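These are the structures in question, set out in turn.
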Structure 1
Amino acid sequence: MTNILPGTPDPAPLVACTISRDVQEFDLLIEDMESVLGEGWGDLGFDEAMHFFSQPDGEKLEFVALAVDAEDEGDVDHLSTIIAAAKSRNIKVVLIAHDVTPAALHHLLRQGADEFVPYPLPEGELAAAIERMRATSAPTAARTIPDGAPVKLSNDGDGVIIAVQGMAGGCGASTFATNLAWELATVSKDAPPKVCIIDLGLQFGAVSTYLDVQRRESVLELLTDMDALDDDSFAQALETFEDKLQVFTSPVDLPPLDVVGQAEIQHLLDIAARHFDFVVVDMPPSLVQWSETVLYAAQVYFGMIELDMRSAQNTFRLKRALQAEDLPFEKIRFVLNRAPRFTDLQGKSRLKRMQESLDISVDLQMPDGGKPVAEAGDHGQPLGLQQPKNPLRKEIAKLAQSLFEVGQSDAEAA
C-alpha cells in the first residue's frame, strides 16, 4: 500500500485509494487492492478525502473504494459529499458495503457510485468491478452510450403488460416468461408485435442467461436514478435478442430489492408500454412494495405453481396477504407447470383437491418439457429455437397465439 501522507515519496504511481473509517476493518479489501494494484494505492479516512482530492496526487486518481459498514450510517450525508466530490473530478467510485441497511445503500448509490460490491468481497469481484469501470471510463462517447448503440424505439405500442410470478423457487416462472416473450415476438411472420421482456428479479434474475444476452451496466444506473429515465436512456439499457425481442435485464450487481419504489416501477412500465405491444415482466418470487404496482398495471398476471406442497402453502399465504390489503388476488391466473398427463388420474385428483382447498382456478396447464428445457436455458436459447417440437414449447406457443389474437380483436374493436 502506498503511503499518501504529504512529504512521503510514493514507491509507485498512485492509481486509487480506499476511503474508510478504519481500513483494518476491511482486511479482505486490503488483500484485493494489493492483488490488483500492488503498491499503487493508498488509504484515506473520511475527513482526509475531501482535502486529498484537491492535491496533485488526488487529481490523478483513477478510482476510490469507499468502504462503509453499519457504524457509518450516521455519516451518510458526509459520505454522499465524498462521492459527489469524487464524481466532480471524474474519479470513479466503487462502494464496498458491509451490514448496511437497504435505505442507506440506496441513498449512496443514488449519489453516483459507479460500482457496488458487498463485503465480504466475493472472489475476483473487486477486480471485475475495476475492469468494468476502466472499460467505460476512457472516451467521452463511450460514457454517453456505455453499452453500445441504443435500440430504436417507436412511440406506438399497444402496451399490454403481462406479469409472471413464481409461487415457489424453481417452479419455472422465468422459463415460462422468457419463452412466452419469444413466442409473442415471433407469433406472426407478416406483422409481428413489438415485444419487450423486463427482468425484475433484480438480484437473481435469469432472463439474460436464458437468452444469452449481456447484462448492461446502465440498468443499475437507471434503477438508482429513475428521475433520469426517459425514452433515450431506456433504449440504451435494452439488449436485442435475434433482432426480434428487446430485453431489459437484471443488473450486473446485486442491489437490494427496495432499490426502487412504486413510482419508479410505474414509470418504467409506462415507458415500456408506450413503445411495445407486449411487455412481459418476470417478477421476483419475493413480495416487495412495488409488487402491488405491477399487479394493478398488468392486464394479465400469471402465477406459476407446481403440484406440490410448497406451491400450495405459498399460494395460500399470498392469497391471505393480498386479501388482507384489499388487493385483487382474483386477478392472478394460475398456471400449473409440469402438469399431470392425461392418463395420470392420481395427479388429476391431487390437482382438483388443491384447487378446492385453496379456492383457486388453475387456468392453464403446462406439460413437463423434460431435460431439453434446462438444456435450452443453458444454451441461452428459447425452446422455439432449440426444441421447437417440445410439448412445453407447443403449449406456450398456443398461449402466445391466443394473447396475440385477443390483442388484435381489441385493437379492431377500438
Structure 2
Amino acid sequence: MSEYRIERLGAGGDGIAAGPLHIPFTLPGELVQARPLGKERAALIEVVEASAERVEPPCRHYTICGGCALQHWDEDPYAAWKRGRLAEALSRAGYDDPQVAPMVPTPRAVRQRADFGLERHPDGRVEIGFHERGTTNLVPMRECHVVLPNLVGLLPRLADALRGLNALRRLGSAVINMLDTGPDILLRTDAALTMPDRRLLAAFAEAENLPRIAWETKGGSEIAAQLRPVRHMLSGAPVTPPPGAFLQASAPGEAAIIEAVIAGLPKKRSPRARVADLYAGMGTLSFPLSKHVLVEAFEGDGPAAEAMKAGAGAAQMRVRAERRDLVRQPLLPLELKNYIAVVLDPPFAGAPEQVAQIARSKLERVIYVSCSPAALGRDAGALRAAGFEVLAATPVDQFLWSPHLESVVVFAR
C-alpha cells in the first residue's frame, strides 16, 4: 500500500496518478492510499487529502456496483469534465477550439431501460442487480438512484418469481423497458423454458399487470407470456417495440437529443426537403424530424424497422422506413445527393463505413448523434478531412454518474 497524488481523470472516470496508475473513485488533486493491482491499476484504500469537490455518494451500493463511477463528484465540475470529453474528441479530430454548449443534465431516477444480471445461488434464491466493477459478480440491487423507481421496485418480486424458473440454472439477464403500457421484460437464461416456466411467467405477468414477458432464443426472441398489446409513443407515433428493443436511456435525455437534432437542420429549406435518418431504430428521431422535413429512414434490425414502418403509417408521419444494413451497404454518394442533411445515430462503434461515403459525396450537412466520444472523434476526423466544420456541439448526460456521454454534433461544409 502506498500514497499517490491524483493528477487528472481518465476517460473511464478513474483518477490517474503518476505511472500512469488508474485509481477509481478519486478526484484530481487528492492524496490517496491505494493497493496496486498490476502495472496500471490500483484499489483505493483511503482518501488522505480530499478534494473540495468531493461529495457524499447517495447510493449504498456505490463503489461496489459497476453502474456508476462518479457519484462522489460535485455537479458543476462533473458537468464540466463531461463537456470537456466532447471538446477533446473534436480537438483530436482536428477542430481547433471547438465551441461546445454546456452539458444538458439528466435528473436522477429517470432511466427507462436497463439490462440487469440474474444469478441463482446454491440455496435456490435468485438475485437481480448490476455487476461489480470489472467482474461478473452480481450486486443484489436494494436501491438505485438512476433507474425509474417503479422498475427498481419490481425487481424483488421478479427475483422471487424466478426462483421457480427451471430455465435459470446459474446465470442470466433481464432487459426491462418501461413502455407506455408498462414494464416490458426480455429474459435471457442458460437453459430452455419449460411448460411450467411459461405458466409461472404468465402468472407473474398477471399478478404484476405486465403486458408482456419474452424469452431470448438463438434466432431472436419468443413470447413467454402476453396479457395485452404493448405500445410506446415516439413523438406522436404509436410503435410496438420488439422485446428488448433499444430505447434512449431516459425521456429527458431523448427530448434534449431531439431538440439539438431539429436545431441542426438547415434554416433555409423547402417544405418538401428530404433528410436521411441512418441507424434510425424504431423512429426516435425520424418521427420528430418528419414534422419539419420528409424523412427516409434506414435501419438494419428487421423488427425495429417494421415497428417504425407501422408507427409511421398509423400516425400518418412523413417517414419512409427501409431495412438496410449500413455497415455492409452504406448509402453511396449518388444516393446522398438527394438529401439536404443526413442524421446519424450509430451504435457505440460509430459509422466509419457510412462516414467514408459521406466524405466522398457532395452532402453539405451531417447531424451526428454519438454515444462514444472515441468513435465520434475518429468519424469527425474523416469529416474534417472532407471539409466539414462544426456548427454546433451539444453534450447530453444520458448516462448519469458514468463516464459515458451522448452528444449531438452538427457538421457543415
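Looking at Rg/Rh (Cα atoms, Kirkwood Rh) over structures 1, 2, structure 1 comes out largest.
Each of the structures 1, 2 was assessed by Cα Rg over 2.2 N^0.38 Å, for residues 80-239 alone; the largest value belongs to 2. Could you figure out which one of 1, 2 the value -0.69, -1.09, -1.30, -1.36 for log10 I(q)/I(0) by the Debye sum over Cα atoms at q = 0.12, 0.16, 0.19, 0.20 Å⁻¹, for residues 208-375 alone was computed from? It traces back to 1.
Here helix-only ellipticity at 222 nm (-39500 (n - 2.57) for each DSSP H run of 4 or more, over all residues; to 500) has been calculated and equals -7500, so which of 1, 2 was it run on?
Details: 1: -13000; 2: -7500.
Label of the originating structure: 2.
Coordinate-derived values only; no laboratory data. A quick note: this is a predicted structure, and the numbers were derived from the prediction, not measured.
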